[in-house]
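Taken together, the values in this text are just the output of simple stated rules run on the coordinates, not laboratory data. Because the structure is a prediction, the values reported are computed rather than measured. Cβ atoms are built from the backbone, for glycine too; each structure is taken alone.
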Structure 1
Amino acid sequence: MANATNYKQLKEDFVSNLSGGSVADISHIIAIPTVVSVLWSVLQARQALFKPQTPLGLVVDFLLNIGAPLLSVTLYSSAPALLTAFLLATALFVYVAPANPAGRRKKPKLPPNVQPESKTSSSSAATAAQLDILSTKPFLTSYRGSMMVLTCICILAVDFRIFPRRFAKVETWGTSLMDMGVGSFVFSAGIVASRPILKERADGRTTPLITRLARSMRHSLPLLALGVIRLLSVKGLDYAEHVTEYGVHWNFFFTLGFLPPFVALFQSALGLIPSYASLALLLGTLYQVTLESTDLKAYILAGPRTDLLSMNREGVFSFWGYLAIFLAGQDIGMLVLPRRLNARTTTTTATAASPRTRLLLTLAVWSATWSILYFLCTDYAYGAGLSVSRRMANLPYILWVVASNTILLSVFYVIDIVFFPSFYNAHDPRAEREAYLTATSQVLRAYNRNGLAVFLVANLLTGLANMTVRTLHVDPMQTMGILTGYMAAVTALALGLDACNISIKL
């Protein structure tokens with residue numbers, strides 16, 4: 001029993017991270033999925049390696065979208081630039097090599113009841129009418145799938161010595177890869193949450209507040225139930241945990257569970273505030289002012305744990321920062337999800353490309369805006385000189401997460417329009433679906449489709465691994481074997497659900 005207690009304390013001390021890593025170092029790791037996307041896109045566009053999907057294509061898909069991110073946080077964690085150079089060199093070699101004739105994709109056949117658009121203008125309107133106002137964009141699938149893959153890797157890898165401590169969650173002040181991960185998860189959820197709002201606006205409907213709250217509770221209750229289950233399992237199994245992460249009882253599922261009703265409440269403020277981005281910035285600023293002008297910061301960081309609130313103060317007060325991140329994600333979702341992004345004209349190439357160009361410029365402007373705000377908030381010479389704290393989810397943390405994710409999303413969009421422009425020229429559901437499947441990885445599609453369910457299973461497997469293996473005593477080769485097997489199991493689950501056409505929505 002003493003040995004078990006000592007190992008638990010050693011584990012708790014090991015996963016702590018007092019200072020974090022540099023923003024540049026973390027950016028190199030976050031950029032790996034975009035580099036992988038470039039290589040995957042070149043293989044698909046030039047060699048048609050992944051369509052039709054073959055066992056070889058699936059293996060390469062797994063090695064690229066699972067293996068490369070895994071290597072970036074383990075064996076290549078100290079040399080991500082070397083891994084990036086290898087991937088880009090491979091992409092360049094494939095690009096200059098002779099293209100596979102099968103890779104020259106034929107124009108998808110139109111459905112039997114749809115005539116080619118070039119025949120009449122009325123047929124153009126008819127085909128456009130078949131398309132929903134919203135569509136599933138390839139670059140969003142790639143972005144969300146990659147984010148989920150990296151998250152699943154890190155939640156287990158952090159328990160092994162091969163995973164650098166600078167990537168683990170920071171104790172109080174600083175930035176790390178896993179700090180970015182939790183914020184990115186919330187930001188990504190915000191993007192998806194804008195879909196029902198856009199549909200309401202398109203239909204000219206306005207949902208009453210009571211109805212919005214009732215609907216939000218249907219989404220919240222399963223997540224809150226998962227939070228309770230995790231709490232009971234962690235306490236019952238005496239699992240190593242950091243109280244300063246969220247508190248004694250709070251966990252990330254509680255944060256996710258309380259977001260929907262508060263978002264429904266804040267949606268009513270849009271009559272006074274012009275956008276979700278403005279609302280997010282206002283909320284983050286007010287929260288930061290409260291931290292600086294009252295004793296709240298000292299209470300969160302050093303207050304005694306005497307009652308239920310003080311025991312869970314990190315989770316309760318950081319919730320407001322995550323809410324701001326979620327609202328900022330919704331603002332980006334309102335921008336990228338509507339179908340106005342698609343080209344609909346047939347006059348000139350320049351005219352057809354203009355919606356894509358406008359979206360790209362808009363994303364670039366927002367990326368620059370959030371980045372400048374982050375600079376002004378954290379720079380000691382020209383700004384406020386504030387430090388990032390994921391523990392409090394303060395304003396610098398909010399701006400860091402939103403700026404990084406907006407830039408990442410913009411890069412995925414550039415890859416999309418360079419290698420797979422046919423998706424944005426599709427004029428009927430069948431052609432668009434065909435183009436979407438061509439432009440997206442099967443592995444990332446599976447992770448994106450059932451992201452939260454896959455994340456839950458990954459958490460369960462992480463707990464199982466920690467109860468059966470003393471992760472701190474495992475050598476690098478065994479570690480890589482365990483992590484590869486773990487990700488293979490998680491990926492198999494995601495692919496299985498996708499193959500069975502199952503979508504689990506919590």
Structure 2
Amino acid sequence: MSSQTPAAETRSSRRWLALGLIATAQFMVIMDTSIIGVALPEMQHDLGFTPQDLSWVFNAYVVAFGGLLLLGGRLSDLFGARRVFATGWAVLAVGSLMAGLAGNVAVELTGRAVQGAGSALIAPAALTLLFTIFGATPQELTKALALYGAAAPAGGTAGVFLGGVLTEYASWPWVFFINVPLAVVVLLLTPSVMPAGATQRGSLDLAGAVTVTVGLAAVVFAVVRAPEAGWTSGSTLLAGLGGLVLIAVFVLLQARLRQPLMRLGIFKAPNLAASNGAQFLLGAAWIPMFFFVNLYLQQVLGLGAFASGAALLPLTVTIMVGMIAVAPRLIARFGPKTMTVTGLATLAVGLVWLSLIDPNGSFVVDVLPASLVTAAGMAMAFIPSLGMALSSAAPEEGGLAAGIVNTNYQVGSALGLAAMTAVAAAFGADRAGDVVALTDGFSAGLLGAAGIAVLGAVVAAAWLRTPPVPAAEIPQDEPAAA
């Protein structure tokens with residue numbers, strides 16, 4: 001018989017239903033980056049994309065998402081996380097309808113950018129709500145972050161499967177339309193299960209929002225386009241240098257404004273800068289691994305897109321089990337710093353092992369065991385570094401902290417993938433049909449990603465500090481030890 005009153009049980013059930021909606025948000029944000037992969041050939045045929053421009057179906061979403069995350073975090077602090085969360089889902093639904101109904105390239109890319117803008121509102125607001133609901137109890141917060149983190153690989157793999165099923169048995173617009181009914185359900189449930197969240201009086205730094213968004217978008221654009229246009233080409237240099245100048249202008253604005261988009265003093269909070277650095281490097285190492293392993297399975301081993309998605313299921317299951325069942329216990333025993341360093345080091349070991357892939361290899365020998373090691377590393381590093389990034393900031397700046405950490409992970413992912421793609425191309429990954437050259441290129445890219453993971457472990461070991469144990473958690477019968 002439950003010891004809780006009916007009212008307490010209702011509040012508890014609402015909290016966990018709220019966590020379900022928050023995890024759904026993370027699931028959808030990641031799924032929307034992967035669900036389009038199988039549908040791209042049909043989209044190219046129907047809409048008239050050139051081979052060079054087809055990648056922008058992916059990039060338009062990522063650039064808008066990464067560039068607007070800080071704005072999404074600031075809006076969450078000013079107007080309340082629940083309101084921004086709901087607005088983001090509405091924007092995502094509109095963008096999904098635009099992308100699914102598009103009859104030409106321009107409308108399709110606009111729809112994808114609107115989807116990215118909606119996700120940029122959803123992601124920081126979701127993390128702020130998670131911390132608001134579960135932040136008072138460290139053990140519950142760790143469990144909530146574990147479920148939230150596990151939703152990301154689930155969304156990535158589900159996107160591959162779902163994209164294949166919808167494209168084959170319906171048509172490519174349904175990879176976008178599927179978002180709409182889910183958004184409607186979330187919008188109906190949000191008012192009853194989500195806390196309103198604190199609001200603040202203040203102005204919105206539009207100049208800062210424009211400079212940082214355009215600056216980040218220009219830098220990502222430059223790195224993404226560089227392998228095709230050339231690192232020293234005029235377009236690459238103009239976009240890259242212009243983006244860096246705009247980011248510098250943004251920093252100057254933040255230092256001078258009374259109510260900036262991103263208060264620079266927030267980085268004085270212990271562990272905030274270091275944990276965000278760890279998240280940036282974690283994304284920069286992890287996403288190239290997922291990308292190159294998928295290409296190796298399809299272009300070298302000859303698996304289809306759907307079969308390669310199935311081959312990545314063991315990796316996904318390992319991450320989910322690790323984040324939900326294993327990581328919280330290890331964090332409680334060894335602390336978040338130790339687990340972040342260990343996780344990044346383990347990820348590096350798995351990436352080095354994966355770099356030993358053979359052109360005549362097999363999934364069971366060349367991919368499966370090493371991919372499980374990388375999955376274990378990701379599961380160990382993601383939760384503690386994310387938790388420290390969020391808990392380092394003051395509660396009234398929770399949205400800003402969520403926007404910063406999301407920005408770091410997403411921009412790190414985009415830049416890491418672009419840089420490692422260039423490394424892989426330099427070692428032969430651009431020679432279509434030559435399995436030996438492709439394997440050499442993928443191997444080089446995986447080794448480069450391993451180096452990024454090692455750098456992340458060094459950053460975490462050198463600059464992260466072990467958070468103090470709250471007084472409520474110190475055993476009362478051990479005053480000397482305390």
query = If FRET efficiency 1/(1 + (r/R0)^6) of positions 33 and 209 (r between Cβ atoms, R0 = 30 Å, to 0.05) comes out at 0.20 when worked out from the coordinates, which of 1, 2 was used?
reply = 1
task = Kindly point out which one of 1, 2 the value 0.90 was derived from, the read-out being FRET efficiency 1/(1 + (r/R0)^6) of positions 281 and 465 (r between Cβ atoms, R0 = 25 Å, to 0.05).
result = 2
remark   = helix-only ellipticity at 222 nm (-39500 (n - 2.57) for each DSSP H run of 4 or more, over all residues; to 500), calculated, reads -25500; among 1, 2 the input was structure 2
Read-out mean count of other Cβ atoms within 10 Å over residues 217-224, computed value 23.4, structure in 1, 2 = 2
ask   = Which of 1, 2 yields 1.19 for Rg/Rh (Cα atoms, Kirkwood Rh), for residues 169-256 alone, as computed?
value = 2
Answer label among 1, 2 for the case where mean count of other Cβ atoms within 10 Å over residues 57-64, calculated from the coordinates, equals 17.9 = 1
note = Cα extents along the principal axes in Å gets 77, 56, 48 when computed on, of labels 1, 2, structure 1
task = Tell me which of 1, 2 gives 21 when you compute relative contact order in percent (Cα under 8 Å, 6 or more apart).
result = 2
